Structure I
Amino acid sequence: MSRIGKKAVAVPSGVTVSLNGSDLSVKGPKGELAMTFVPEVSVSQDDAGITVAPINQTKRARSMWGMQRTMVANMFEGVTNGYSKKLQINGVGYRASMKGSSLNLQLGFSHDVDFPVPEGIKIETPDQTTVIISGIDKQKVGQTAAKIREYRKPEPYKGKGIKYEGEYIFRKEGKKK
């Protein structure tokens with residue numbers, strides 16, 4: 001039994017929910033999101049909110065149960081508050097800036113890296129070493145942050161690279177004479 005899946009997702013105030021079979025559409029103050037449920041789960045709407053239940057007791061149905069319920073909760077959170085990730089850039093000469101609709105990164109390569117901003121994502125650079133990625137879709141925000149971080153992951157000796165805010169970089173000791 002999924003402890004998360006058993007709980008109904010309460011619909012926040014100011015959010016409109018439309019459930020057509022296995023298609024769910026959610027509209028809130030920040031925007032609109034839609035998803036299609038996997039065939040292994042059934043979805044219903046009542047006074048308590050949105051309830052997800054497995055159709056049968058197969059392993060896949062039980063594993064999809066909690067995940068689909070969490071995805072609905074993430075949609076409600078996204079259309080009401082939104083999601084954001086903060087990246088920090090460490091290194092001499094490493095910097096980021098917005099140039100039009102793309103993020104320009106100088107990361108010690110022989111060339112600048114231009115990252116096109118995906119649709120539905122907003123990227124800000126309050127200073128040269130901070131990048132803030134925000135949007136209403138949790139998966140898109142996280143995926144965009146991961147793609148940007150992938151250009152120059154933090155290395156363990158000096159900690160140079162792009163890291164998430166609050167991320168701990170395991171440091172190694174350098175060579176000894």
Structure II
Amino acid sequence: MSFEIEGLQEFISAVKEAADGGFADQLGLWLEGMGMQFLDLIQDEIIRTETVDTRRLLNSFSRSDEENMWSISSDGLSLEVGTNVNYASFANDGHFTVDPNSGKDRRWVPGRWKGDRFEYDPSERETGMLLKIQWVDGSGYWDNALAIFDKMFEKSLDRLLQKWLDSHF
């Protein structure tokens with residue numbers, strides 16, 4: 001007596017393709033796309049929250065920017081996204097305008113005013129501004145983008161898996 005299971009060979013082929021990297025390749029491309037979407041979300045949140053920026057922070061969340069942090073593992077299944085701009089966390093989390101550990105309640109910053117914009121110039125001796133300690137609230141741009149991304153990521157991964165299953169089984 002012999003039994004034949006209809007579709008078994010196709011199923012085994014699909015499983016082999018997944019094991020040989022077919023699905024891993026698709027997943028790697030999808031993950032890279034999700035990383036690009038996350039960078040877009042961060043930029044949108046910097047703009048929406050009106051985070052004080054000279055565009056350096058905003059631009060650093062572009063994959064091609066020299067201050068952008070973008071790393072994909074060799075197997076394509078791990079992605080690290082971020083920025084190397086030193087004040088990024090201060091803009092997100094909030095900060096004191098002067099280091100409270102110095103024990104001083106004010107600090108002189110050399111430079112000049114051009115309209116309503118201050119230009120720092122360490123060689124300037126006559127003009128500048130006096131900073132007093134105060135707390136500046138962060139805008140939460142990163143936290144907001146991450147909360148939105150968390151919802152998108154799960155739904156997108158579910159769609160990717162379902163699409164792959166539908167096309168292979």
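Upon calculation of helix-only ellipticity at 222 nm (-39500 (n - 2.57) for each DSSP H run of 4 or more, over all residues; to 500) from the atomic coordinates, which of the structures I, II produces -15000? Checking each candidate, the match is II.
Here Rg and Dmax of the Cα atoms in Å was derived from just one of the structures I, II, and that gives 20.6, 71; the source is I.
Source structure of the calculated read-out (FRET efficiency 1/(1 + (r/R0)^6) of positions 26 and 130 (r between Cβ atoms, R0 = 30 Å, to 0.05), 0.00) within I, II: II. Structures I, II were compared on distance in nm of label points 7 Å out along Cα→Cβ at positions 98 and 122, and the highest value belongs to II. Figure out for me which of the structures I, II the number 23 belongs to, where relative contact order in percent (Cα under 8 Å, 6 or more apart) was derived from the coordinates. This value belongs to structure II. Out of I, II, which structure matches 1.18 when Rg/Rh (Cα atoms, Kirkwood Rh), for residues 10-89 alone is calculated? This value belongs to structure II. Of structures I, II, the largest value of FRET efficiency 1/(1 + (r/R0)^6) of positions 66 and 138 (r between Cβ atoms, R0 = 25 Å, to 0.05) belongs to I.
Every read-out reported here was derived from the displayed coordinates using simple, explicitly stated rules and does not represent laboratory data. Every value quoted in this text rests on a predicted model; they were computed, and no experiment measured them. Cβ atoms are built from the backbone, for glycine too; each structure is taken alone.
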